[in-house]
Every structure is written in structure tokens, then in C-alpha cells.
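Each value in this text was obtained by applying a stated rule to the coordinates, not by laboratory testing. All values derive from a computational prediction rather than experimental measurement. Cβ atoms are built from the backbone, for glycine too; each structure is taken alone.
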Structure P
Amino acid sequence: MLRRDFIMVQIEELGKVLAQMIHRRNTDAVRENPALAQTVHDSLKTSRTFLLEKTVNEIHDYLNNTDMAGLQRMEIAAKLLMEESFLCDAGKQQNALRRKAVKMLAYIQQRDTTFSLERMQRINELEQLLAP
């Protein structure tokens with residue numbers, strides 16, 4: 001029980017870092033977002049390349065570790081890809097990040113025991129950004 005609580009606190013802290021990135025997205029402080037993104041990647045022991053190259057099943061298995069909190073970590077990773085897409089110039093890299101974030105969020109939505117309107121809203125937002 002204590003280990004599970006500790007893991008959830010860690011995931012919550014990563015969520016706070018993402019919230020900072022979202023808040024800074026349209027301000028002068030956005031220049032700090034790459035460092036914040038790297039902090040989240042380091043905490044998850046991932047990289048942008050890893051998340052783009054692996055399948056959603058492989059990512060889930062990797063993030064599951066031994067504590068079975070992979071879906072929660074995967075949601076953080078998907079939101080991170082979304083935020084990283086705003087740091088890229090428009091183009092293939094930006095769209096690749098957004099497409100992968102959509103796949104990951106849809107995967108989570110299918111497998112999570114709770115339905116998330118916020119997750120569905122993010123999927124819709126990303127799909128609108130991907131539309132020509």
C-alpha cells in the first residue's frame with residue numbers, strides 16, 4: 001500500500017510539471033519547457049525517440065515496471081508528447097508527436113477502468129490540430 005501511494009505521488013508530481021508546461025505554452029516562459037520536458041522524460045526513463053519508435057503495447061509494458069502503474073505513466077508520456085509538439089516547428093515532427101499522443105490516449109481510454117472526459121477532450125483537440 002505504501003509503495004502504491006509513493007508511486008501515485010510521483011505520478012502526481014510529473015503531472016504538476018506538465019501543468020507548468022501547459023501554463024507556459026503561450027507566454028515568454030515557454031523557453032523553459034524543453035528543460036521541463038527533459039525532466040519528465042528522465043523521471044519516466046524514456047525519450048521522445050523511444051516514445052515515437054515503440055508501439056503503444058511496448059510503451060505500456062515498459063512503463064508498467066513491476067508496480068502496474070503503466071497506464072498512469074503512459075498518460076503522462078502522451079501529454080508530454082502533446083506539449084512537445086507545441087515546441088516544434090509545424091511539420092512532420094509536430095504531426096508525428098501528435099499522432100502518437102492520440103494513439104496512446106486512445107489506448108489508455110480503452111484499457112483504463114475509468115472513463116475520462118478530459119482524455120477524450122485531448123484526443124479531440126489533437127485530432128483537430130492534425131486535420132488539414
Structure Q
Amino acid sequence: MVLVDSSVWIDYFNGVVSAQTDALDALLATEPVLIGDLILTEVLQGFRSEAGYRQARELLCSLSFCQLGGHQVALAAADNDRHLRARGITVRKTIDVIIATHCLLMDQTLLHSDRDFDSMERILGLQVHPSASAATP
């Protein structure tokens with residue numbers, strides 16, 4: 001099962017065409033897609049129109065759901081962040097470290113379009129969907 005990051009969902013709902021949004025389209029048609037609680041919040045809070053919000057909420061709530069945090073993830077995310085910083089890498093958002101750590105602990109693949117995950121793939125061994133290897137902003 002593939003966990004899809006908010007970076008891809010936001011592009012998807014904004015009509016951005018990319019390798020990642022094309023991959024999400026294909027995944028939605030062929031296999032279960034996973035949404036995490038923090039990702040759900042990030043995506044839904046960005047909607048300005050009530051109609052868009054309701055439509056996105058309906059779609060996202062129909063997906064398989066997981067809680068990304070918890071005691072084990074919190075401790076491991078702190079360790080991962082410290083490990084990255086010791087190598088001179090600062091991840092811009094704590095939530096990205098939590099998402100990556102969840103994927104590492106649960107052996108899940110991440111579909112993203114956020115460069116912060118690139119170092120976590122390289123250094124921590126994060127499994128990413130092949131389309132995430134396309135240029136990330």
C-alpha cells in the first residue's frame with residue numbers, strides 16, 4: 001500500500017499535471033491508497049471553497065486510513081531528525097520527518113513531490129514510489 005503525501009494531494013486537487021499526480025491517478029484506479037491523519041489535515045485545511053472541501057473530504061475519507069504518530073514514531077522521528085542534522089541536513093517541517101519515520105517503521109512506500117524526503121530516502125532508506133524520483137521542487 002502506498003502512503004500519499006500532502007504535496008501530491010495538493011497538486012492533484014489543484015489540477016497540476018506531474019509524474020506524481022499521474023501516478024496517484026493510476027494508483028486510485030488500481031490499488032488501495034493510504035492517507036494519514038496529519039496528511040488529511042494538511043490537505044483539507046487548504047481548501048477555500050466549501051464545495052471543493054466537501055468533494056475532497058469525501059474522496060479522502062474513502063481511502064484506507066492510518067495514524068502517523070504515537071510514542072514509537074515520535075521517538076524514532078526525533079532520532080531520525082538528529083541523525084540528519086548530524087549530517088548537515090535540516091528538514092523544513094517536522095511533519096515530514098514523522099511521515100517518513102512512519103513509512104520506515106511500517107515498511108510502507110511514500111508517494112511525494114517534496115525535496116525534504118529526498119535526503120530521507122538517501123540517508124535513512126525511505127522507500128519512495130518510482131515517480132517520486134522525478135524532479136521534486
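The value 24.2 for mean count of other Cβ atoms within 10 Å over residues 77-84 was derived from one model only; which of P, Q is it? If you can, show how the numbers build up before the last one.
Values: P: 24.2; Q: 16.8.
That value comes from structure P.
Of the structures labelled P, Q, one was used to calculate relative contact order in percent (Cα under 8 Å, 6 or more apart), giving 21. Name it. Kindly include the intermediate steps, with their values, before the conclusion.
Details: P: 21; Q: 30.
Label of the originating structure: P.
Have a look at P, Q and say which one yields -25000 for helix-only ellipticity at 222 nm (-39500 (n - 2.57) for each DSSP H run of 4 or more, over all residues; to 500), as calculated. Working shown, then result.
Details: P: -25000; Q: -16000.
Among P, Q, the structure yielding -25000 for helix-only ellipticity at 222 nm (-39500 (n - 2.57) for each DSSP H run of 4 or more, over all residues; to 500) is P.
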